[in-house]
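Structures incoming, each one as structure tokens.
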Structure P
Amino acid sequence: MIGALMPLAILDSTNTLLRERRERARALGNDLVSQGVFSLHCSCGNCGEDPLTAAFPDLATQDAAALVAFATAQCASDARRRCQACGKAAPLDGLRLHLWSQQRNGDGVFELANGISRWLFCADAAAPQVLAAGDALITTVLCDQLLRAGSFLNGLEGREEDALALWRRAAALMPQAPMPSIALGRAALLAGDEAAALEHLRNAAACSDGHAPACRQLGALLGELALRHRDGELLNRALDWLDQALDLEPGHPATSFALGRIFVSSGNMQDALDHLAVAATHAPLADEAEHMRGVALLQLGRADEAHQVFERLALRHPQDADALRMRAWTRAKSGDKAGAVQELDAMLATNPEDEETRNFRDLLSDDEG
């Protein structure tokens, strides 16, 4: 039933909670859990909200009816929440459940108050849109919820099978959506089951056209498989998907990073440079993109520029042995072998068991000989 829910705070595009959730969703991506906000009234005179951040039980995301049942159980007639003003248990007026949809870049919201329920969807810079309970958008929101919850569980030790179960449910909920198949393909690839990974990625490829995140992730995963096996045909397919992602979202740092990584790994250093420069502007990717950019510059014979890259990385991360070794190596390639040997000797004095650094030092010694 759709109706006005007077006990709940007005939800519009300027709502503080909604704005904060959007900022968190962009910052945390698929690791963001769901949020429930209870509306209550207390004998002390406080009428407010009690926010509870928690992942919903996975059964609540099977379909719209399952989520309604879950919410209804939370708002039973005797349900109470702690009053933020006095700390006493206060009766509930209603509940608002937020489910961020990455595919639609907005919040799917389920509201329940006084026995009346309704679905809303809040996209950026738009007033909330009231939805019918069977609206296809709700299914998309629930699918995203399963993907997100699966990503969260997959990061916890021993919960990988639980994550797979959620991703399989997402695939069953939306068989024509690419992201569940991509999640399953990535998991299979990490588990070493390349045949299963390819099958999932084929399923994703059948429905990824025009979907930038799917094109980007599909291209990156196919690229990883192609580089493992030096498969030129698979590599071309990966590049086609990444090119489509870049057409859909020009200048996207994650797409540029995937392209740069493929070009460096396949020996195409010149083409890698521009893409890695874009990726290096995005903080989560910056260090790895800069490292690969330094490698590409070195392979192109631009040792002085490569040394500058690794100098910056070493200053940012003075405990990063890889950056320190590459700084020394590019220093040697720039003509200062004595200074490079001194750097590596200093690293070995601190950690004599560092075989990688010793290998670098031996290579420079051989070069000198």
Structure Q
Amino acid sequence: MNDPTPEELDRLLAEGNARIADGDPEGAVPVLEQALAVCRVLVEETVVARSAEPRVLGRIAMALSLSGEPAEAVRVGRRAHELTGSLYGDDPDCTLVDLTLVGVNFARFLAADGEGDEALECAYYALQHLDDLAPGAPLTYLGWRAALLQAVAEVEPESDEEPWLTPLAARRDLVATCRRLVDLDPTEAQYATNLAEALLLLAKAVSDEPSEGGEDGGTDDEPVAVRMAREAVGILHAQAAPPSGLNALARGLSVLADLLSDEGRDDDAEAFVAQVAAGFGEPWAGRLPLLVVTWEWALAPTFGSEQSVLEFNDELRDAEADDVVEFAFADLPPTEATRLRTLRVASRELGVGEAYSRRAEDPLGFLMTYA
């Protein structure tokens, strides 16, 4: 066997990265593990810098994460994080960018694996590093910042101690970061979409906050959450060109409708959805309200509230609604779409309450019967 060379390391890294880019992260893992073995020999022989090893470990961790192996991604990501931390300040080839990137990714791996406390602590430090880097390349590092905040915005802290960064603070920071990205490049549609999604995420978290009121201390204005949701819907409405963008718009409308309903304004919610729908003309003028209801069902926070949506909306169970419902399901994870699909089918035969009851008793048997 020939001695490992830097060229071989480059070739293996390029192949592994190409497999990730082609949607084959699972196939990238063994290639990148070969690269790691080569890298370690080259580091030992002082042919390449020591900082090369944690960089390869970071790529392996990313491939594992994309392959649906969060625990393994954490294990490898932790090693990359610890090794980078030990090298920073000692190895001149290990830069602040290396330290920041490994921290951002490790926090994301921890969040995906349900390690809420450690994810929030790691994110806290990574955000500080990103703030130091942002002036040099604001679009790049604000993008990293948004991805990190998105990852930890919904984690559940595990201890009763005050977390380093609260999920609510992460949601607020995410909105602010997305606004900065939109200000920097108003022509990039994805930045506006990300802002809308961040606003909806925050709106759901602050739904119990009252209106900020006016200078006279009154509270006649809409609650903060409703105003956030309206802003998000406005962004998504401007981007929707049927059928493209309608699922995103319907998701936003479902959040807004739910918030208005909490205020006892169901009629206002229905009228607003109808007004938006009418602007698209047929067939979507008739389909959008049902699409919104479908997303209310899919986004319901509990099985109980989910069951209530299906019980209250007869049209959602009707077979004639299949095309619209399946249009929404195309944007759901396949397993979640299958779960909801079987509940629709079973509810026609058993009734909604019995369908949910039987699924709770025997999920696998229910799936085999009604899928």
Structure R
Amino acid sequence: MPRRASVLATAALGAALLSSGCGAFGSRVAADDHYRRALGLAQQGKLAPALEAIDQALAGSPSDAGVLLTRADILLLTGRVDEARRDLERARRLQPDQPAVILACAMERASSGDLEDGLAVLEEALARDVVGEEIRWLAGVLRLQLGRHEAAEAGFLALLERAEVTGSTFRVAARLGLALARAPASLDAGAEAFAAAARCDTLACLAVMEDLAREELDQPLCLAAARAAELQPEDLAVGLAFAGLLEIARRCDEAVAEVDRLLALRPERTTEVRLWLVAAAADARRVSFGGAREKIRHALDLDPACLEGIILLQRAVIEGKGGPEDLADLRRRIAAARETVRGSEELRFLDHLERSLP
């Protein structure tokens, strides 16, 4: 497996590594100038000076697990895997019950192809009652990849129970995990879990499916999703999630066909916008930029402030080599969005996007 084991888990880890506070590792590190400089340089992709800075931070705080995690992350980016693993193991000895340390060690092993070793790190932590949603999620993903569906199901059920209490977005992830774990034995049971994920939060469902696709779990999930759509053909949440998954899995013709079927059901405005965007993304993926532009315009006619639509349109115009009329239309869409959105970050984004246009 040539990448880190889970984007959801990596996002949680990244928050620990690339924030000034570095999670639970103490204010001493957060206040250290060398450490802050290393973080900034790493975020800019300047890895050699970032490594020099983190070495200086480590000299001042040799027993700080947060510094070691960050140094290991930079070393991994530079291809120095053996050195990174030594730093991770040292951090693990210093903070054996710190979730960010456990995740970092497990993901490094899994991303190097050692799925068994990565899972062993997580299961050892779970056996010591070191619990966390990211740890349970990553353990479930690795079990799925190793074909241990019953163990994965048990872990996802535990994650779902915890996530239901905390109101976490991992509720959706756990249900999708259950769909993958249950489908081999009972496709209908997998379909039921997929439908529950889609109805819980369709946008979160689409995001988690992107994560699963990176772990090459999108194709088996398509089986459960197709069955869910077959059993409940008029459930727009299920259909939208299925169409989105087809686009993620690069089955673009099928994705567009499913969107067309759902649009015929006359969905409400928000769902219709999402459907047009899924179909547009499918067109863009198969380099049919003219079709993508047309579909995005349908979405933006319904919701002029849809920033995702603006981003997709910008790509379809620039990468698709649209003509002057397409560029003029994009500028009009940006101006219309600016009149609608209120957040300062959104306005800054639109300004930046407009300045980047030719």
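Just so it is clear, none of the values below were taken in a lab; they were calculated from the coordinates. This is a predicted model, so every value here is computed, not measured. Cβ atoms are built from the backbone, for glycine too; each structure is taken alone.
General observations
- Of the structures P, Q, R, the one that 4.6 was derived from, the read-out being distance in nm of label points 7 Å out along Cα→Cβ at positions 60 and 292: R
- Answer label among P, Q, R for the case where Cα extents along the principal axes in Å, calculated from the coordinates, equals 85, 49, 38: P
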